[in-house]
1. Tell me which of 1, 2 gives 65 when you compute percent of Cα pairs over 20 Å apart, for residues 196-299 alone.
2. With distance in nm of label points 7 Å out along Cα→Cβ at positions 84 and 100 coming out at 0.6, pick the structure among 1, 2 it was computed from.
3. Out of 1, 2, which structure matches 20.5 when mean count of other Cβ atoms within 10 Å over residues 28-35 is calculated?
4. Determine which structure produced the value -2000 for helix-only ellipticity at 222 nm (-39500 (n - 2.57) for each DSSP H run of 4 or more, over all residues; to 500), calculated from the coordinates; the candidates are 1, 2.
5. For mean count of other Cβ atoms within 10 Å over residues 116-123, which of 1, 2 scores largest?
6. Match the computed value 41, 22, 20 of semi-axes √(5λ) of the Cα gyration tensor in Å to one of the structures 1, 2, and report its label.
7. Please state which of the structures 1, 2 yields 11.9, 38 when Rg and Dmax of the Cα atoms in Å, for residues 212-259 alone is computed from it.
Structure 1
Amino acid sequence: MNKVDHSFTIGNVKFNNTVLTASGTYGFGLEFAKIIDVSRLGGIATKGLSLEPKKGNPGERIYETPAGMLNSIGLENPGVDSFKKDYLPEAAKLGTKIIANISGSSLEEYGLMAESLESEKDVAALEVNISCPNVKAGGMAFGTDLKMVEKVTEIVKKNTTKPVIIKLSPNVTNIVDFAQAAQYSGADAVSLINTLMGMAIDINKRKPVLGNVMGGLSGPAVKPVALRMVYQVSQKAKIPVIGMGGISNPRDAIEFLLAGANAIMLGTINFREPQMPLDIIEGIEKYCLDNGFNSVQDLVGLAWKEEKHVKTNRCT
């Protein structure tokens, strides 16, 4: 039995562990259940779901970069109805919380997605991907427009009683503004960061590597940016913050907690080291025991809380 309390809460849902897996990197959890005991995880964020099935982008879709990975999958998924019928019943047996990651190409679709999943008791929470093209607004991503962040959050909240997590895009000028827009519009938590936009060029073919030209950069290369953004957002947010971006080992995870994340999500590392989520849980446990912390939440934000305490003391 663990001696440290690893739990955290979003809305009215209690998660048994602060280590979760990120959308798009863990399928529906069924594949990884053959390799590790996924019941020890705090939760699994599903691959991005849309109202209708999507085939995704043309290849190439994935490209390895120094200390990272570019992906341009295009939200390939079976659609929300197939998810509920064919995947959720089995995922619910895994013994961990299922967070449905939803996306839409219009405000109406976000509302319909939330409504569709409302009656699914095995879905613990919704994570809302706002880095999707807004078809009705000329292709602008929802996540880079403050007003659209507010509207998406409001329509999802209107159509569900489940906790709503807004997944923030880092491709903005000041991510704190977007976190606060989500919070003021009713979000129960924010998760950050989604991938940074990037690209690669094949010098022999003299053309972009990815079929969609640009894609999302993830992996260790983005960690300093992600950590900085979690540090900034957590000081202003009055709702839980889930941190992600390049977390590859227990030390990385602890940094995010100290920066202000109430929980973390693991993404790219799952492809290389599927055992790492469990190693990170054990590493956090050891760090807490070695340093006299009874709860993982006791670590949250100490990097800036202690800094403010020191500054206050110096002033007096």
Structure 2
Amino acid sequence: MKKILILFFIYLFFQTSFSQTKTGTTVGQFLLIEPSARVSAMGNAGSSMYGEVFAAYYNPGAIGMLSGYQVQFAHSLWLADIAYNYAAVSIQPGEWGNLFASVTSLNSGEIEVRTVSQPLGTGERYTVSNFAVGLGYGKQISDRFSAGIQVTYMQEMIWHSSLSAFAINVGTIYRLSPDGLHIGASISNFGTRAKYSGDDLRIQFDRDPTRYGDNSALPGQFFTEEFPLPVFFRVGVSMPWQIGNYNKFQFTVDAFHPNDNTESISFGAEWMFRNTFAIRGGYQNLFQQDSEVGLTLGAGVYFDVGGYEFKMDYAWNDYGRLESVQRFSIGLSF
């Protein structure tokens, strides 16, 4: 396993030097927005991490590692003031495995309709909204190995036109011991192709604009091409390191192979004090061609009240010329 990981990282390093960008060749890009403030602060290197319900986003194998009941909610004011929300819940109905459900929402807010003849606006407004709902199942097959699967339905809508698709996420996590090296791998958004349809694609068509006297307002419709979803392969390792009774460190690194971009590597670290306060940092998408992301930072607070564990996390991610993105997440487990 170690030799495979080393060869894979070497492959990514050289592959990025010769790859051509495939940006803009897939739909459903909102599926790539990472919800976890904790993992985002650690460079979004989460394929081998578990313990919170949001970990299932990065690797469905983490579902099997969960215990009890958990619920988490995340909010982010995404690029261009787009509102992003993500909620997830997991339950442990019995020894046969854990169940998981998630809801994703992305909304642009109202935008004025402008045309060439009315550049100041027509008085109409439209919105761009994305929605996804996922259901998952995971099981800890042994004390070292866990596997999981998630099925997702997604929809994108621009004014009166929309597209929809189904996707599957699968993943596994292997740990040498609870406090030893963790190895994870997952494939996300493997699913159907999708294309836009709707009222906005209906037009009035003039078959021959040079002729007069014929019908210049024939009903017509634009047909759009089908595009795939952004399939994403992750593989990574993480290592917890306990120092004394109060300090715990965790280091994590991931390698990514997307179908719509070049390969990259992300890494991060976390320092946890008394299982109450955490400080995190990392770097995202190293070696990715034309990348606008980079440094990541964050913190978290955890406390227990009567057997209920509450958590609050914050992350800041650098997006270069697009400035930065901040994430907030809260969670409850019992």
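1. Label of the originating structure: 2.
2. Computing distance in nm of label points 7 Å out along Cα→Cβ at positions 84 and 100 on every structure in 1, 2 gives 0.6 only for 1.
3. It must be structure 2, since only it matches.
4. It was calculated from structure 2.
5. 1
6. 2
7. Answer for the origin of the read-out: 1.
Laboratory data are not the source of any read-out in this text; all were calculated from the coordinates shown. What you are looking at is a predicted structure, and each value in this text was computed from that prediction instead of being measured. Cβ atoms are built from the backbone, for glycine too; each structure is taken alone.
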